[in-house]
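Any read-out appearing in this document is the output of simple, stated calculations on the displayed coordinates, not a laboratory observation. Treat the numbers as computed from the prediction; the structure is a model and nothing was measured. Cβ atoms are built from the backbone, for glycine too; each structure is taken alone.
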Structure 1
Amino acid sequence: MPKTITIKQSVYDELMGFKKDNESFIELLERLIKSQSKKESLTLLRGSIEFEDKEELLKEIEKKR
């Protein structure tokens with residue numbers, strides 16, 4: 001199920017610099033995530049992403065633990 005996230009304009013601009021021609025944003029994000037450890041990825045994204053429903057996200061994380 002697709003999820004919507006909100007990112008700062010500055011983060012979007014940086015992502016555009018990493019994006020290859022004909023590469024979708026989901027492909028870019030998957031490539032970036034696979035290129036680093038999960039902890040490093042989360043650390044880099046901290047403060048850059050704004051979730052629509054944080055409470056629901058936290059509940060999902062707790063279920064998976």
Structure 2
Amino acid sequence: MLYSLATLETDKLNAIQNLEKEIGGPVVALAGVEAETAALPKDQLKKLQDLESQLGVVLVAVKPN
């Protein structure tokens with residue numbers, strides 16, 4: 001299972017914002033995404049890691065459906 005930022009309805013967003021005020025800091029809402037990670041050969045893994053560094057993001061290779 002992987003996680004991405006959740007899409008929230010107004011009432012859920014309001015509840016999270018209220019919690020943030022109570023605890024004095026930000027809260028991030030994530031939603032589960034059904035996906036199985038792919039095992040990459042070393043050369044392909046290196047390319048993925050290089051692109052992560054270049055873009056400043058986390059990349060995850062997943063198995064195609």
If helix-only ellipticity at 222 nm (-39500 (n - 2.57) for each DSSP H run of 4 or more, over all residues; to 500) is computed and equals -14000, the structure in 1, 2: 2
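Computing relative contact order in percent (Cα under 8 Å, 6 or more apart) for each of 1, 2, which one ends up highest?
Working: 1: 52; 2: 37.
Top value of relative contact order in percent (Cα under 8 Å, 6 or more apart), among 1, 2, belongs to structure 1.
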Structure (1, 2) behind the derived value 122 of volume of the Cα convex hull per residue in Å³: 2
Structure (1, 2) behind the derived value 4.0 of distance in nm of label points 7 Å out along Cα→Cβ at positions 13 and 45: 2
Structure from which 0.65 was derived, FRET efficiency 1/(1 + (r/R0)^6) of positions 5 and 53 (r between Cβ atoms, R0 = 25 Å, to 0.05), options 1, 2: 2
